[in-house]
Structure P
Amino acid sequence: MQTFICVASGPSLTQEDCITAAASGFPIIAVNSSWQRVPDCQHLYANDRQWWDKHHADVSCTAKKWTSVQGVASHYGLSFFPSPLKGGFNSGQRAILLAKHLGAERILLLGYDCSIEHGTHWHGNHDVGLKNPNKNNIIRWKEQFARLAKSLPAETVINCSRHTELVAFPCGTLEEAMQNGL
């Protein structure tokens with residue numbers, strides 16, 4: 001069974017979890033700035049043009065870089081991923097869809113907190129010019145993840161984030177999910 005790990009930027013993301021994920025040998029899709037925690041990731045997904053405008057020149061990992069915005073893909077020479085799921089979206093949601101597109105049968109999530117209770121990101125707030133999550137974003141993201149969950153077979157996605165308010169997917173620890181095929 002092909003397993004992928006998607007690493008988002010929630011404040012619960014730890015360096016230890018990233019080291020464990022990298023050592024697993026599973027393909028990793030880092031979302032936005034989380035490539036810094038898993039620099040050997042195979043894929044980097046960021047949708048927002050503002051993020052690419054600010055960070056494209058600084059991304060030093062050799063991962064294949066993806067977006068779902070054709071103009072951004074063309075401008076920066078990124079791989080274009082046309083999402084099969086229509087409607088509102090967020091980069092973490094699209095990273096899961098990208099994993100499915102790349103052949104994942106099982107997807108483990110790290111840093112998918114869907115909460116700002118413990119901060120905005122593992123790296124703190126974004127620099128000026130980029131948006132940070134607020135309560136309205138969290139509500140919208142939960143709805144987007146719920147829509148995604150309905151489109152996937154049960155138990156496809158396991159949320160291994162250390163702290164999460166995302167209830168669209170079953171939860172478990174990273175170690176259990178990797179060892180027991182949770």
Structure Q
Amino acid sequence: MSEIIVFNKPFQVMSQFTDTQQRAHLGDYIEQPGFYPAGRLDYDSEGLMLLTDDGKLQHQISGSDWHKTYLIQVEGILKTKELQRLRTGITIKDYQAKAIDVTVLAKKPGWLWPRTPPVRFRKKIPTSWLTITLNQGKNRQVRHMLAAVNLPVLRLIRIQMGTIALTDLKPGEWRWQTLTTS
């Protein structure tokens with residue numbers, strides 16, 4: 001059994017404990033020596049991060065056995081052709097990126113907190129919401145995949161890693177969770 005930290009990383013917070021450029025970082029929210037992120041989120045992404053003091057567990061969480069699900073707002077309307085490309089795979093740099101699951105949502109989820117600063121709004125350009133589940137975690141992978149199908153990402157929130165979901169934590173909040181490890 002391992003104790004992990006479940007954290008809701010706010011927008012524009014670094015996924016590390018220090019920053020030489022004086023940007024907000026994990027150390028501004030969590031004071032638990034010896035705990036490190038298991039997988040990162042970009043500065044301009046939000047949502048679920050897991051932190052552990054177990055190097056083996058950190059490697060497992062970051063690996064392909066732990067699926068990661070993201071809630072995404074994109075500029076534009078998703079079409080069947082784009083969804084199919086996300087499901088069958090897109091070549092990005094030197095690897096193939098493929099969504100395990102892609103779901104188009106009818107509207108923005110009601111539980112979602114407002115982002116500060118807010119996402120830009122354009123009256124004549126519609127937006128769509130979707131979820132994507134991956135078993136990879138390459139740098140800016142979701143953004144690259146959606147750019148490849150001409151759907152710029154406006155907002156990206158990781159909402160689940162493995163069986164751990166982002167529930168009832170507001171941005172900047174964290175909680176302990178016991179994880180049974182093998």
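Laboratory data are not the source of any read-out in this text; all were calculated from the coordinates shown. Every value quoted in this text rests on a predicted model; they were computed, and no experiment measured them. Cβ atoms are built from the backbone, for glycine too; each structure is taken alone.
On relative contact order in percent (Cα under 8 Å, 6 or more apart), which of the structures labelled P, Q is highest?
Across P, Q, relative contact order in percent (Cα under 8 Å, 6 or more apart) peaks for Q.
Supply the structure label, taken from P, Q, corresponding to Rg and Dmax of the Cα atoms in Å, for residues 57-120 alone with the calculated value 13.6, 37.
Computing Rg and Dmax of the Cα atoms in Å, for residues 57-120 alone on every structure in P, Q gives 13.6, 37 only for P.
Quick check for you: by mean count of other Cβ atoms within 10 Å over residues 33-40, which of P, Q is greatest?
P
Rank structures P, Q by FRET efficiency 1/(1 + (r/R0)^6) of positions 17 and 105 (r between Cβ atoms, R0 = 30 Å, to 0.05) and report only the one at the top, that is, the highest.
Between P, Q, the highest calculated value is found for P.
Please state which of the structures P, Q yields 0.25 when FRET efficiency 1/(1 + (r/R0)^6) of positions 25 and 129 (r between Cβ atoms, R0 = 30 Å, to 0.05) is computed from it.
Value 0.25 for FRET efficiency 1/(1 + (r/R0)^6) of positions 25 and 129 (r between Cβ atoms, R0 = 30 Å, to 0.05) corresponds to P out of P, Q.
If helix-only ellipticity at 222 nm (-39500 (n - 2.57) for each DSSP H run of 4 or more, over all residues; to 500) comes out at -4000 when worked out from the coordinates, which of P, Q was used?
It was calculated from structure Q.
Taking percent of Cα pairs over 29 Å apart for each of P, Q, which is largest?
Largest one: structure Q.
With distance in nm of label points 7 Å out along Cα→Cβ at positions 73 and 97 coming out at 2.0, pick the structure among P, Q it was computed from.
Source structure for this number: Q.
The value 0.95 for FRET efficiency 1/(1 + (r/R0)^6) of positions 81 and 161 (r between Cβ atoms, R0 = 35 Å, to 0.05) was derived from one model only; which of P, Q is it? Don't skip to the answer; put the middle values down first.
Details: P: 0.95; Q: 0.75.
The structure behind it is P.
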